[in-house]
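Dropping the structures in below, format is structure tokens.
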Structure P
Amino acid sequence: MTSFQDRSAALDDALIRRFAEIVGPAHAITSPDDQAPYLREWRDLYVGRTPLIVKPANTEEVSRLLALAHAEGVGVVPQGGNTGLVGGQIPREGGREILISLTRMTRIRAIDPAGETMTVEAGATLHAVQQAAREAGRLFPLSLASEGSATIGGNLATNAGGVAVLAYGTMRALVSGVEVVLADGAVWDGLRALKKDNTGYDLRDLFIGSEGTLGIITAATLKLFPLPVERAVALVALPRLDAMLPFFQLAQARAGTAMTAFEFLCGDLMDFVTRHIPGTRLPLAEAAPWYALVEISGTAAGTAQPLLDAILADAMAAGLTSDAAVAGSLAQAAELWRLREAASESQKGEGGSIKHDISVPVARLAAFIEAARPVVERICPGARPVPFGHFGDGNVHYNVSQPPGMARADFIALWEPMSRAVHDVVVAFGGSISAEHGIGQLKAQELQRVKSAVEIDVMRRIKLALDPKGILNPGKVLGG
């Protein structure tokens, strides 16, 4: 079995100047103060070091940077909007890797509304891509709370999911082709706009989700969709957890592909949101133990709202729901979505939070939540699980807030045993320890524990073939 140790060469001043010359001195950052925003993960779990941050303007400059790094044995860490949650975009503390920020590469290269594709560079933000698609009369459906900062390259590197996976799939399903710079600087132009291309191995899917460990994605051809004519949104109160699945099944049976979101969050988390996020409120008469946020999209005017109303009436008659707040305007729909989108942010107001981005089969999601609670209590008595996420695809953000009064540092020190215990439950339920955030640094060791020896060996063989010197995002995914 091959091990990927830290073989990055030290950078002397002359080598730093050679890297800087490729992008120009204005786009080469060496000052610690100027580097700081690139080197700190937003939860402060990871703070890295680097002698140099470079910001290439185009694919050619990325190619030249990697060719030099490969020749000199220098580790490189690609970064988009620095919104990642597992430390995959942060250099390690050794300070022997350069960071390549793709945030200058923002061009929308082409939009083909008739063919329903658009080709964009990796540094374009998700919000900019959504807006460009909308201006062309089309929809790019990926939607994340961080879409104003998150970039398409980062979305591809982690195979991002978000709130619309139920109807449109993960990022992998939203891409028809990619452009990738390999470890030695060679450029693979895989920007296909084909719906069918059955010519050998699917290299596109190899790079999507690889977190920059096999190559750096510099552009992508994305799939576009018709814009919905209208949307209907409701926040629904559920009297108990075991009502969630039958309510989801009822809604799915009635709406089919018109149901574009089915999010859920627990009552404690809703309390966090309304107490800690200014401008939010619970739009229901009474609090509930569980909530679902349901969105129905219509391709014809006057279809979405009646369908949602019928679903809610059937669910209420079946005893699956206890109340609902239905948006009567776009502003009200945004207010309801804000309750869900602020779920992560609100947990900061309760102190430390140990987070798990996991997935389990949809039919077993409620049982998983019940089974995980006593495990959390055993690791840290009084800790408060606040699960939420994308019910329709089985993705649970199984986050655990510290007990009131406990020191944050003492709680965060339990991250490893807490995560190991929760992941054991996940595996027992046939789930995955990462649903949409990736592996990065945070879960590299856990990946070795939960994956089979065969899977790990195949991954290592692929890594060795494409990055024999181990310079691409060292220490991420497979560790080492």
Structure Q
Amino acid sequence: MKRLLPFLLLIAAFVLNGNVSGVDNQSSVTDSVYLNTKTVISGLNVPWEIQWGPDNWIWFTEQSGTLSKVNPETGERKVLLRLPEVYRYRSLGLLGMAVHPDKSKPYVFLDYTYKNGTVILSKLVRYTYTADTLINPLVLLNDIPGNTGHNGSRITIAPDGKVMMTTGDAVKGANAQNVNSINGKILRINIDGSIPADNPFPGNPVWSMGHRNAQGLTFTKHGHLYSSEHGDAIEDELNLIKKAENYGWPNVEGIIDVEKEKEFIKNIKVTEPAKAWTPVIAPAGISYYGATAIPEWNNSILLVTLKTQSLRVLKLSEDGKAVKSEKIYLDHELGRLRDVCVSPAGDVYVSTSNRDWNPGEGYPKKDDDKIVKVFKVKKPAASKVIVKNEVKPVALPGAVIYNNYCASCHKADGKGIAGVFPPLKGTSRVLGDKNALISVMLKGLSGPIVVKGQKYDQEMPSFNFLSDKDISLVASYIRSQFGNKATAVTAADVKLVRSAKK
């Protein structure tokens, strides 16, 4: 059961697994795959999307509103487009991009957030590229409702030439189950913005529904469409996307295994994910790897993550319809990773996201953000391999739970992020009535609050899925750490508050 968290599994998250990881221009190995990494370009401002371009350069968007390309061999950069209309805030800005693979259709598709007065919106625009310039913007989708989070977005071109695009639920879960809302969906349109006649809902761009915030989208050699999707406090997902299917959000998270989910599917068919992760990993961009340069990775989905700062190789079954295995690379070597692309030669490129709104501990570094080449090499001399086989001291169970569910927002030191995530250090909400704290953890929190005189308006998920014991452990941890000195919370305390809410 996904809601029951064995402590041995959680503690294992604190122990390095003995794999060997690489650093820039040094060799690395995991499961007999030796890798080198090399920085292609640095000093970027959150390269959200990276794609192999028609000119064999890497084309990339920066969240702040710039579309550029970089020569992967020399690092030479050319700016193709600047969009002053882009509204950059938290995870908003210039996001998804797709370059049409057919050179007879010299189109680039961009999705970005903007503001109309105080209203946050998104739009999908098609540009025509000629030489090193983008011209003739054509708005394909306009006034897509947005919010301060959950705006998506990724774009890809289907084998049949249609444009596929993800949208987030705009922090309104009900949107995802409303076929008349464009939010919380994967969309399908023609390259001129018209609706294909064979879409599942006539005159409607919706292809699939029930999505929370999908930030990865790719087709495999079999023509299967996969997306990666952010869960709430649990159940990040990799989904095999099919026409007209419902992926459950907000009524179903991950595998259907709790009573309320079983009740929901009595009336509505829900498709379960190909893979789900609890604790969450914050999955971002994905690309299909069908090359032989790294033969061990052939027929895999490459996925990069933000929270767990890794490149993951998800090996697919022969028919491409299931995930057989998962291997983790670049574990905490480069910081948060936002996107991944594959060259025709089978080289892999990843982009970092260390200058975004929620940087990891120790980031950003001076040369962030970067696009980095990842490629296989022959077995190097032993002296060049960096082996990570040390074992960190086992943390207290409360610390383990905090690390898995709280630290990415409130940070390891409990200081939070100014204006985004409130601090846990020395605040009345943490140190005051413990029943009130338990209630917030069970119910979650949304809407504006004021902490230490500063306003915060970031949604906090419910941790109702945790057991009474787990909540008592993490609540006790935050009430006794970061300089806090407050009484412990017991499992009986949590049980009492939980029962009062039923």
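Only the coordinates and a few stated rules stand behind these numbers; no lab work does. As the structure is a computational prediction, the values presented were derived from the model and not from experiment. Cβ atoms are built from the backbone, for glycine too; each structure is taken alone.
Of the structures labelled P, Q, one was used to calculate distance in nm of label points 7 Å out along Cα→Cβ at positions 254 and 438, giving 4.0. Name it.
Values: P: 4.0; Q: 2.5.
Of the options listed, only P reproduces it.
Next up: Name the one structure among P, Q that Cα extents along the principal axes in Å, for residues 190-285 alone of 41, 32, 22 was derived from.
Values: P: 57, 34, 29; Q: 41, 32, 22.
The correct label is Q.
To continue, here is another question. Looking at distance in nm of label points 7 Å out along Cα→Cβ at positions 118 and 174, point out which structure of P, Q has the largest value. Intermediate values should be presented prior to the final figure.
Values: P: 1.1; Q: 2.2.
The structure with the largest value is Q.
Given that distance in nm of label points 7 Å out along Cα→Cβ at positions 182 and 326, derived from a single structure, equals 3.3, which label among P, Q identifies that structure?
Q
Oh, and also: I have -3500 for helix-only ellipticity at 222 nm (-39500 (n - 2.57) for each DSSP H run of 4 or more, over all residues; to 500), calculated from one of the structures P, Q. Which structure is it?
That value comes from structure Q.
Quick check on the output: 17 is relative contact order in percent (Cα under 8 Å, 6 or more apart), derived from one of P, Q. Which one produced it? Kindly include the intermediate steps, with their values, before the conclusion.
Details: P: 17; Q: 13.
Answer for the origin of the read-out: P.
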